[in-house]
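Since every read-out is calculated from the coordinates, none of them should be taken as a lab result. Bear in mind the structure is a predicted one, so any value in this text is a computation, not a measurement. Cβ atoms are built from the backbone, for glycine too; each structure is taken alone.
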Structure P
Amino acid sequence: MITTTQIEMALGHVNDPDLGRSLTELGMIENIKVDGLKVSFDLVLTTPACPMKKKMSDDCINAIHELVDRNAEVEINLTSKPQPDPKADFQKEFTGVKNIIAVASGKGGVGKSTVAANLAVSLAKSGAKVALVDADIYGPSIPLMFHIEGEEVYGHKVGDKTYMLPIEKYGIKLMSVGFFVDADKALAWRGPMASGALKQLLTETWWDEVDYMVVDMPPGTGDIQLTLAQTIPVTGAIIVSTPQQVALADVVRGVELFRNESVNIPVLGFVENMAYFTPAELPQNKYYIFGNGGCRRLAEEMNIPLLGEIPLVQSIAESGDSGKPAALFTPDKTNDPVRDAFDTLAQNTIREICKVVKGSEKE
């Protein structure tokens, strides 16, 4: 005679192919019923379209035949339950954050953090309430770029919960993992640890009212980027590249990350960083050291806006090292190509966000 306990123990040997944990441990087996040699139960899937449902069903039947009774008649009912939306939790708690802009890159070394910092500055100069989140967890650079290394983060109690208060400078609310780790030591964190730290950074900070939250994403298209994109309700993404072909190839992968069905985040546009070299003494001259128009051509091919072309100028690196982003207003300079390039980027970004918001309202 077959018992429910025998079925439970047999199914305990069947693992989810993706997670490597048993179906019973994951709570995917429900309503086990036994009537003589007839066995039935529900196999609860995360989605009806689960690509591994046949393999899991076959593995369940084989486990029962091998570990319980070869003559058992097994009936499996495939069901699914709606999964909680982590983005909904963020939206519910942070209703004051209106638009979230993910600044990403397919590879490192293209100046993504510089673009993110100066975009935040230019947005703040327009009168908007801006936040900048340093989510580049293995290489946090925002504390250095705003000269706020070693700043202490204080708590802010709201109701029965205590939040972290962001550091404010140049009218921008700043939060970085760099505030909590030793800048001289490498972070030896695996993907889940890094993803958890980023979620905590975002959800346990008191942002209050924010018009634009700029998130400096880690470079690449791996697990951390995917988890972050699926966790927070990103309005749109900006992808930063340099003109070289090797960098542009990674841009395509970055676009595919955000266009992935499980992510589905609009790509607001591209930013070509180090687009051309302009000498300080000859601001009208342009020298295309890394190639001319590569990002613009790719933008046209993929029907994605080119939001800005940032020149290669020594002052950009110097301003980042000194804690004064290049986009800061300089009243003694009526014509500043660097400042103007970042201001144009901010204006184009706002325009594209308006299109995305209007499009979602129509839906």
Structure Q
Amino acid sequence: MRKHYIDNLRWLDILMLIPYHAAMAWNTWDEPNYIRFESSRPIASLITAFSPFFMPLLFLLAGMSTRYALKKRSYGQYIKERAKRLLVPLVFGTLAFMPVMTWLADRFNNGCTDSFFEHYAVFFTKFTDLTGADGGFSLGQFWFLLYLFVISLIAVGIIALQRKYIKGTSKSLPFPAVILLGLPLPLLAELLSVGGKSVAEFLYLFLIGCYVFSDDSVTDKAAKYCPLTLSIGICASIANVYLFIWSGEEFKVLNTVTNYLAGWFMLLGLIGLGKRRLDFTGKLSGLMTKISFPFYGFHFIWVVLFQYLLADPLSGSTALLFAVPIAAAYICTFICCFICRRIPPLAFLMGTKADRR
């Protein structure tokens, strides 16, 4: 039986990518970005509130989905499906979208006057910090597809070895033990980390999604206690935002604690909330599930393009400069998703199935 709340949590999380990535243009910690405006603490607070659990939730859900997928597929079938869904859009997006985004970044941030075709060659030869903010090579949002593919391969190997040599792993954990599973996360954050994104941390989340949260008794307990875990997560998020953005002083240790409390308890709370309120399907949720992969691929180029084009016309209002590109990016991303599903070759390149009706 399909777990619809996993699909619904995934596409709801992915929908937040547009305001999240738009807000990065105003970050207060001087992180390079494709389009960079003056720092704004209110807008940067949005990033700080979501970042502890935003991408971790996708890896946790991917682990849960893998457990269910391997009940119906062989290892070979699973790997083939992962390659089609992840590697193909990774390569296509890097070749088609990222040169455009980094060209706009180079023009906006550095005053580059090269034509796009001149820049295209530069993109594949200029390796700096991999952010793309200086026009150099970057995977952009497609880093997630690369990480997920690599982690999926590692996880399949672990699962195959476990099934062969270790039995009796299906015993349900009590919920206090589930809560304690968050303790290793701060220790894993710097392991195998590239650009602040840790393969070890995301692999751990993927595996506990696969082995722990795929157990209905665990998600039932998460649903039961979700008011408590969500309350803790929200309070920790508020503290995290205050300490990192608004306090005016450095509380490194305390800020680390609030960051990981926010991330882990929001994950627990959202899984519980999903099981409690989002385990349904319908026309809208079914459609959003089908277009979530192309939405992920298309969204960022529209954010960057509209911020680039509207930077001067809307320079007098930070609120409008934040809101209008977001609204325009949503519209254009959805249009691209619907067009994509009508063109089978493009649907394949974006990691989704074509709608042949």
Structure R
Amino acid sequence: MREQLEQLAENARRELEAIDSATDMESWRVRYLGRKSDLTGILRGLAGLPLEERKAIGARANEIKSILGEHFARKTQALKQEAARASLRVDDTLLARGDVTLPGRPVPAGRLHPITQTLHEVCDIFAAMGFDVVEGPEVEWDYYNFEALNIPEEHPSRDTYSSFWVDYRNEAGKYPMILTTQTTAISARVVERMRPPIRVVEPGKVYRYEATDATHLRMFVNFDGLAVDKGITMADLKGTLYEFSRRYFGGDRRVRFRCDFFPFVEPGVEVAIECSICHGEGCRYCRNEGWLEILGAGMTHPRVLERGGIDPEVYTSFAFGIGLERLHMLRYGIDDIRLFYNNDLRFLRQF
């Protein structure tokens, strides 16, 4: 049996040296190291041998099995390395991908979302004009979102905000919490907690319960601004917004102010810029008006200041609100707001 064992080991080594494919390697492993291999059969036949001979042959059989296992592992690794080298050669010529002297392949890098880029740019513009950036919650009390901004429960303008109400009941059985519909709610908190002089901008996500189309989303990024100090006038508001428009859209774009109504400002204005397509002549993009609205603004209503504990007889204030998606659309001529959130890389990679 010892001679049979040595002969088996010699045959196994000779066959292993001649193998040059992974398929033949697996066949060799099954034949010499598998559960039904000849070596396993020898180990199972040791029971009929005398004790001393059984020990000696058993030890040698286990030693051969271990040695063959090591040979198998080395041969497997060698075949893998040879396959890797072969994949780099065609007709004995090294492929370009294996030439370490060539530049590496570019690795795609991530980038900020277009609206995040716009947010950073707009914040930088106002920071350069002396404004601080303040953030607020996305789930807001009804008081700060409406009442503190001069929009009581019965006010008809509430219908235009189409709120998402949060499933929360107070002792009166009402639902006083909503998903923030406007970052102007942060202004209500600012006038309550800060003392003049105040100059802040307030970015944040807002939510409206309305149908989604080319110009409306249920979630978008709003950007409000507020300034409170002695002697602030409409001229300060116009100067601030003119400067913002010049820095963001360029100095050649004309800006127009027209009267408008917002419950939390008095008087209120609508700010528009000259259409970049027709330059004020009227076209399809601007609906033949020649102008494109960018934001609403005005002098902060005295009641808003009073609710925050600021005396409107001593201090005056202006406020404005911008939709960041709309800014981006107007700068680059984008006609569908849904493109920002469809996650189409062909669109996003342009910015």
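2, 9, 17, 21, 21, 14, 7, 3, 2, 2, 1, 1, 0 is what came out when P(r) over Cα pairs in 5 Å bins from 0, in percent, for residues 75-226 alone was calculated for one structure; which of P, Q, R is it? Write out the running numbers ahead of the final one.
Working: P: 2, 9, 17, 21, 21, 14, 7, 3, 2, 2, 1, 1, 0; Q: 2, 8, 13, 14, 15, 14, 11, 8, 6, 5, 3, 1, 0; R: 2, 7, 12, 13, 12, 10, 7, 4, 3, 3, 4, 5, 6, 5, 4, 2, 0, 0.
Clearly, the read-out refers to P.
Could you tell me which structure in P, Q, R was used to calculate percent of Cα pairs over 32 Å apart as 55?
Working: P: 43; Q: 33; R: 55.
That value comes from structure R.
Distance in nm of label points 7 Å out along Cα→Cβ at positions 115 and 139 was computed and gave 1.4; which structure, P, Q, R, did it come from?
Working through the options, I get structure P.
Going by relative contact order in percent (Cα under 8 Å, 6 or more apart), which of structures P, Q, R comes out largest?
When relative contact order in percent (Cα under 8 Å, 6 or more apart) is calculated for P, Q, R, structure Q comes out on top.
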